[in-house]
1. So FRET efficiency 1/(1 + (r/R0)^6) of positions 5 and 77 (r between Cβ atoms, R0 = 41 Å, to 0.05), computed for just one structure, reads 0.85; which one of P, Q is that?
2. Could you figure out which one of P, Q the value 1.9 for distance in nm of label points 7 Å out along Cα→Cβ at positions 205 and 253 was computed from?
3. Quick check on the output: 17 is relative contact order in percent (Cα under 8 Å, 6 or more apart), derived from one of P, Q. Which one produced it?
4. If FRET efficiency 1/(1 + (r/R0)^6) of positions 101 and 237 (r between Cβ atoms, R0 = 30 Å, to 0.05) computes to 0.70, which of P, Q did it come from?
5. Which structure, out of P, Q, was helix-only ellipticity at 222 nm (-39500 (n - 2.57) for each DSSP H run of 4 or more, over all residues; to 500) calculated from, if the result is -11000?
6. One of P, Q was used to compute Cα extents along the principal axes in Å, for residues 301-340 alone, and the result was 30, 18, 14. Which label is that?
7. With FRET efficiency 1/(1 + (r/R0)^6) of positions 61 and 333 (r between Cβ atoms, R0 = 30 Å, to 0.05) computed per structure, which member of P, Q shows the largest figure?
8. Taking Kirkwood radius over Cα pairs in Å, for residues 173-268 alone as the criterion, which structure among P, Q has the greatest value?
Structure P
Amino acid sequence: MENLVIRLGSTPSDNVHWVVWSAQQQEIIASGVLDDASQLASLSERAGQRPITALIPGCDVLLKWVTMPAKASRKALSAIPYILEEELSTDISQQFFALGDRKGILQAVAVVNKQKMHAWLSAIKDAGLYCDKLLPDVLAVPFEADTWSLLTMGQQGIIRQDEWQGLQGDISWLLPAVEHYAKQQATPLKIANHSDQSLSHLANVEDLPQQLDMPMQLLATGALKSPFNLLQGDFKVKKKSSGNWRQWQVAAVLAILALIVTVTDKSLQLTQLQQESKALTAKMQAEYKRAFPNAGQPRFVKAAMEKGMTRLESGGGTISMVTMLAQLGDAFESSQVKPQTLRFDSNRSELRMQVAAKNFEALERFKRLAEEKGFEIQQGAINNKDNQLIGSLTIRS
């Protein structure tokens with residue numbers, strides 16, 4: 001079977017790479033690069049009846065493992081956005097949460113901005129194309145256990161770190177970030193190098209050169225093997241209409257039945273949800289009383305629990321990522337500096353992040369305000385991208 005694989009950019013003005021890949025013959029039928037997303041319509045002939053898989057930049061997708069109860073119900077899974085709420089810099093209502101594999105009590109979750117999802121899918125739809133699968137490009141890079149994998153596309157680098165984690169961005173800051181991480185490891189960081197980029201100059205990095213194939217060939221084969229698909233929930237793929245009147249008849253009957261069931265069941269669902277809400281509130285109050293037996297019954301349990309946890313953390317002589325981010329909140333707001341990626345080392349009480357700022361003065365203002373709060377700031381590489389500065393910071397308590 002032949003497939004059309006498209007790699008979209010973060011913005012409509014970015015280049016669009018594409019390849020028609022034959023899985024049966026294991027060869028490229030055709031490939032190329034479009035100047036921007038407005039030229040996607042030129043691929044309609046290439047697409048034909050071939051399935052289409054679209055890749056999006058890994059820098060626009062947050063990949064997380066969330067710890068869940070051993071036998072988590074659907075209701076528990078629906079609480080994932082609230083579990084991750086404190087780790088996100090934007091309102092969870094603006095984010096789309098897609099579920100990946102489940103490994104024991106760990107649930108893989110991908111978080112993407114809804115507006116970006118609509119923009120990518122609209123660009124594909126407006127071009128007259130039909131997308132079957134949407135995937136972060138980092139999950140299409142070859143994966144090897146205990147080894148990172150790197151490939152490059154022009155000045156862009158894509159790194160797969162493990163089953164459910166990766167990095168993507170300009171190679172000028174990506175490689176220094178890798179070296180910074182490698183220096184903190186006890187043993188050399190192994191990188192399967194699928195690019196012509198030399199890694200020999202990076203400290204504590206073991207460069208493992210691989211066969212040089214076209215980047216889109218590697219991404220196409222990896223994307224087709226990956227079982228994950230961002231097109232879930234509100235973005236789930238709607239099947240193409242075939243013109244068969246029986247299918248239309250079945251769809252109409254099912255729609256009418258669904259409407260009847262929905263209308264009939266609404267009142268019962270509302271009553272059930274109200275009862276469950278009361279039960280959950282009572283359980284939260286009981287858990288708070290069990291955790292803090294000497295405290296009175298609070299009016300707002302969540303706020304009281306957070307204050308109690310903060311007191312416990314302060315008493316233990318350590319600081320959590322949540323506490324650090326809370327203390328840095330004014331600095332973020334005043335400087336308009338926005339975090340893009342976060343990594344926390346609890347042993348070192350150290351927060352490493354990639355941030356975006358309007359200009360250098362905004363970055364300096366954030367640094368000054370953070371230092372006034374008692375933090376130590378170490379600044380890494382800074383690059384210009386899309387009329388803004390992208391920089392790496394290491395913040396120590």
Structure Q
Amino acid sequence: MSRSPILTRHSDGGAVPGPGDQHSPDTAWHYGDPLGEQRAASGGTIIIDRSDRAVIEIPGAERLSWLHTISSQHVTDLPDRSSAENLSLDVNGRVEEHFVLTDIDGITWIDTEGSRGEPLLTFLTRMVFWAKAEPAGRPDMKVLTLVGPGALDGPIADLLEIGSDTRIYQAGGLPESHHEDEPLGFWRRMPPLGEDRDLPVVDLVVPEYVLTRWWDTLTEAGARMAGSWAYDALRVAARRPRLGVDTDDRTIPHEVDWIGGPDELGAVHLDKGCYRGQETVARVHNLGKSPRRLVLLHLDGSVDERPATGDPVAAGGRTVGRVGTVVDHYEWGPIALALVKRNVGADVELTVGTDAAMSARIDPDSIREDDRVQAGRAAVERLRSGSTTRRA
């Protein structure tokens with residue numbers, strides 16, 4: 001991954017590259033005021049360079065029906081100019097890959113974490129067999145993200161020709177590419193971010209040679225430059241997990257709320273079959289509960305040191321989970337996402353970290369109880385009830 005042209009241009013003007021690990025050194029971490037950049041999204045629009053994401057192009061007449069058979073999402077009938085989130089699971093239903101796909105004008109575009117681009121492309125290529133689909137890496141395609149109400153209303157939305165009634169996961173070609181055989185870029189609306197999940201999000205996927213042109217055009221239209229710190233803070237506040245940071249090698253989709261079809265905020269369609277890991281997904285949905293769940297932690301703000309991704313979450317000296325993304329929020333101070341055991345409630349006193357453990361508490365609003373009557377469990381109870389009645 002080479003340094004983004006946007007970071008190169010602004011490195012002498014306040015752009016600070018990521019420190020590595022979960023913060024890419026090839027894109028801006030912030031522009032000198034990370035908390036102010038977050039705050040700006042609530043009343044306007046911020047623009048984030050996410051050029052560290054890997055992009056894959058899949059042409060071919062059978063691209064969607066083929067993807068349908070090897071992934072967790074129902075995409076065979078995905079309408080043109082629509083997007084969806086998707087997963088690749090292992091045989092035990094654990095998450096291996098999470099990616100966003102957009103089908104537009106006869107091509108399916110996929111983007112994922114930069115470190116997972118090559119493994120995902122290798123998997124897709126290996127699974128083609130005789131299908132009419134041709135996955136190929138597109139390192140020349142880059143991702144920009146707009147966050148804030150101005151992404152759907154005002155000069156920026158007018159520039160992109162996006163209406164305020166644009167639905168989540170809807171996509172469209174950028175104005176300059178309307179008359180091209182191959183899109184020179186596209187926009188798509190993604191699920192909202194922020195503590196109240198009320199901040200619209202629009203991604204742009206564009207060729208690198210027009211990346212800085214779009215950046216300049218959008219900032220001139222009113223978007224404020226922001227770094228990945230701002231994006232992560234708003235993402236964590238909305239409990240939106242990131243692959244490989246908020247997940248580990250044991251994560252199943254139910255634990256991080258990745259359950260839902262292409263018209264919902266999820267990446268696993270429960271009414272489709274014939275994909276690797278399906279048995280675990282169905283069993284947990286119909287008979288049991290996931291062993292862990294994703295929660296939002298408020299961390300002790302009086303301590304300067306921050307826990308690291310992967311650090312343990314403990315209760316009463318016993319490890320009950322792991323820390324994911326850790327970030328300072330402009331209103332809430334230090335917060336984090338964490339995977340914790342399902343029986344850990346919001347009233348449990350927690351500590352996070354290793355050498356210098358700090359106190360933490362679960363945000364009660366981040367706990368989502370699943371009180372539905374599961375179909376499989378209800379069937380078992382009916383059988384038991386019938387058996388008891390016959391014996392009587």
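1. Values: P: 0.85; Q: 0.60.
Going through each structure in turn, the value belongs to P.
2. Details: P: 6.1; Q: 1.9.
For distance in nm of label points 7 Å out along Cα→Cβ at positions 205 and 253, the value 1.9 is produced by structure Q.
3. Values: P: 11; Q: 17.
It must be structure Q, since only it matches.
4. Numbers: P: 0.95; Q: 0.70.
The read-out comes from structure Q.
5. Numbers: P: -11000; Q: -6500.
Source structure: P.
6. On the way: P: 31, 24, 17; Q: 30, 18, 14.
Among P, Q, the structure yielding 30, 18, 14 for Cα extents along the principal axes in Å, for residues 301-340 alone is Q.
7. Details: P: 0.75; Q: 0.05.
Across P, Q, FRET efficiency 1/(1 + (r/R0)^6) of positions 61 and 333 (r between Cβ atoms, R0 = 30 Å, to 0.05) peaks for P.
8. Comparing P, Q, the top value of Kirkwood radius over Cα pairs in Å, for residues 173-268 alone belongs to P.
Each value in this text was obtained by applying a stated rule to the coordinates, not by laboratory testing. This is a predicted model, so every value here is computed, not measured. Cβ atoms are built from the backbone, for glycine too; each structure is taken alone.
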